[in-house]
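Listed below are the structures to be examined.
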Structure P
Amino acid sequence: MDERPLTTAEAPVGGGGSPTSLRSPGLVALGLIGAVVALLVIWSPAVLSSFGPPPPLPARILVAACGGSVLLLSALSGSRVQRWELLWSGAVALGVLALLVAIPDPVAMAVLILLLGALHATLPGRRSFVLRMRGPAAAALILGFAWLCVQTSSVGAHRVAGLGLALAIAAAAGLVPFAQDLDPEEPPTASCVTWAGFLAPALALALPARVLPLNGDERTFFSATLIGLGLLNLAWGTIGAWRAGPELEAWRHSFLADWGLARVGLGMGGVGAAWSRAARAAAFLALPSVVPVRFPLFLWARQVGPVGGGSGLGTLNVLLGAALSGAAPFAGFPVRLLLLRAATRESWPLAAALLAAMVVWVVHAFRLGRTLGRPSGRLAVAIAVTLSLSLVLGLASGALVAVGRP
């Protein structure tokens, strides 16, 4: 399907979305500062050594993936206005995200989560500022409360801290039970999916390693909560995407399903057993595949708009369905193998639940591939590049895990 001008869903809403404002000197300067900060965190973490230990390598890799996603979207999106918006707004968000990953102080991290949420909530959109701040504010408050619990000597308070950290990750990512409805008329950059698909992955890998030193009962409560919420999001996402009427709702649920796999991996990886290394690797691989693959595809699906029922599946649609379903040799396949390997060594009911969700997943994956229609021109190039990235992530998963050392 050929590209078309922006519809209501993609067109900037309000006074802040004009091309002139997007190229204003102030926004360009903030974007450049954000890009410099991100590069320092990714390539020269020793510069920040005076503030504490260097950022975790997996989180730095996720920040780099976010930067690559910004460049990919700004280069290949269909509208010139949208390209400028994605470039400069993405660079500013990337800088704040890099600071979140780099700063170990929990109070500072809570403040930065609020700042990042406020920056996102000020983007032109249909939902109110208060509604869009609900998730980041909940994450900051829960994180602050968990940190207070860590300062006490009570064993019960430490258990609450482990529980709170898991809930803070869910709130920061906009997952169930903190998920919000997706307004079909809202610009995609201002939607709640931007949190789940772009801003939250690096934060999820940085929080446990840099905020709360978990051990013993704290780690048990943290892991159990993550696994429970991960299974909830996995079931909610796969069944919801299967049963969803609007295509946009199917996309929103697909992000919940991806995060479900990642959270189960993070939970199993936090218990300290020998097999947990495979679970941590699965979580680490799941999140990079969300940022440069699923999130750009979601934005490009918004450009295409609703696809009629008579449209068949082309070659790219079939490949997209295979990539989104986690088929070999795309990025999701190693994630599923590693997660099932870890789950079978921990609990066969958990492995059975994961396997059932992965089977149901296939039903909605090809539907999502069909939402991009029959792409041509710039959109076809963009999808081909995204599929190539997914293929590289799938084939080079061992090297990525070795570099990231999750």
Structure Q
Amino acid sequence: MRTETRQSFILLAGTAATAALSLVYTLYVLNVLGTERAADFSAALSLFALCQLALGPINGTVARFSAQYAGEGALGKVRVLSVEVARRVAVYGVAGFAVVLLLLRPLSALLRYESVVPLLIAFAMLYVTMLIAVARGVLRGVQRYGPYNVNIVVEAAMRLGIGLLILPLLPDAAGALLAYLIALTATLAVSAVQLAAVWRGHRPQRVDGRAIREFTAPMFVMLITAAGFQNLDMLVVKHVHQPVDAGIYSAAFRLAATIGVLATGFNTQLLPLMTSLHTQARALAGPFLRLSGWFLLLAAAPLILFGLWPRDVLVALRLADYEAAAPLLLGLSVARVLGYLGHMIALAGAATGRFGFLWVYVPGLVAMAAGLVIWHETLQAVVAVILTSQAVTLAALIWFVIAPRRGRAMPGTPT
């Protein structure tokens, strides 16, 4: 079995366990909150996910350079990189949180929240997540996927257990989100132990800060774009639609997000794998196409379920109150598949430090945002906009990669 295939299955085991635990918790929350309050939970999570992805260069940069340093046998550099990035995240995060406090009320009003508490918890989750992102970036970069799996599964398991205790006492969006925050905070301790094992016995070594900074800026643009593709529709629906309709959309949105869980395992592996191959001047196209193929094969299962039996799926998951979400499930899920394929192409380009694809990636998001501004009267119109924009953007990215004048099969393939 090829190395990247074996590593893919290791990661899939972890992401499958995480997905199962997360799905159980999401279904529990949707049933406890009901259609009118479910959108408060989903919109807060979407805002959290949007900001988390937008700040993804923290994880991606650490993963990319950890992979490079590990390939050089310089784990002392990985140690210094981790400590320095974590220190900056902690300091700048406090400053960012102070700005967030000033924006909480207008943002809550924009998204039709009765209280600022759900968004306050969501931003607290973001701060802790960014610290954990450093540790997970290291584990990705040095390709220690067993400990990485432990990290993400422990978080999901604690979230479910804590949520089962909290939600009966606090049955609202704030209670549902509080379980995330407590679980994330506890996972910090797990992360610290895992990092110490990575560089045990290696002395600190100096790293090239300039190379890291030059890589980070375009990564921010790339991941902000990816965050918009994956979460903007839920925020728009929360703003423009009534609570019941927004709740219906949130159920379809959260179920379609299972596609994202499948993609996570491949995206986790893709950046360090492509970086390692590029460093060794080896071809990237074969491994990239194999990973993409495995993702599509696995994604076919939920697409078939959502396409043929959407109402049966909702009933089986005890979401009969959300039956109106059934016609939205397939379109949303296909849009997610197309979006994640585009993101995988972007990650392959980023692994080699070539960001020319941003010239088609960013305009794709701008076009989707414009479409949502114009066509949002019905939930079906929202789905049509994101499905069309994701398809066109993916086609543009593929064209960018294989256009003959570029003379290469994919971003970063050695020439």
Name the one structure among P, Q that helix-only ellipticity at 222 nm (-39500 (n - 2.57) for each DSSP H run of 4 or more, over all residues; to 500) of -23000 was derived from. P
If FRET efficiency 1/(1 + (r/R0)^6) of positions 35 and 163 (r between Cβ atoms, R0 = 35 Å, to 0.05) is computed and equals 0.95, the structure in P, Q: Q
Relative contact order in percent (Cα under 8 Å, 6 or more apart) - structure with the largest value, from P, Q: Q
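Rg and Dmax of the Cα atoms in Å, for residues 67-154 alone computed as 17.1, 53: which structure among P, Q?
On the way: P: 16.1, 56; Q: 17.1, 53.
Structure of origin is Q.
Values in this text are rule-based calculations from the coordinates and carry no lab data. Being a predicted model, the structure only gives us computed values, none of them experimental. Cβ atoms are built from the backbone, for glycine too; each structure is taken alone.
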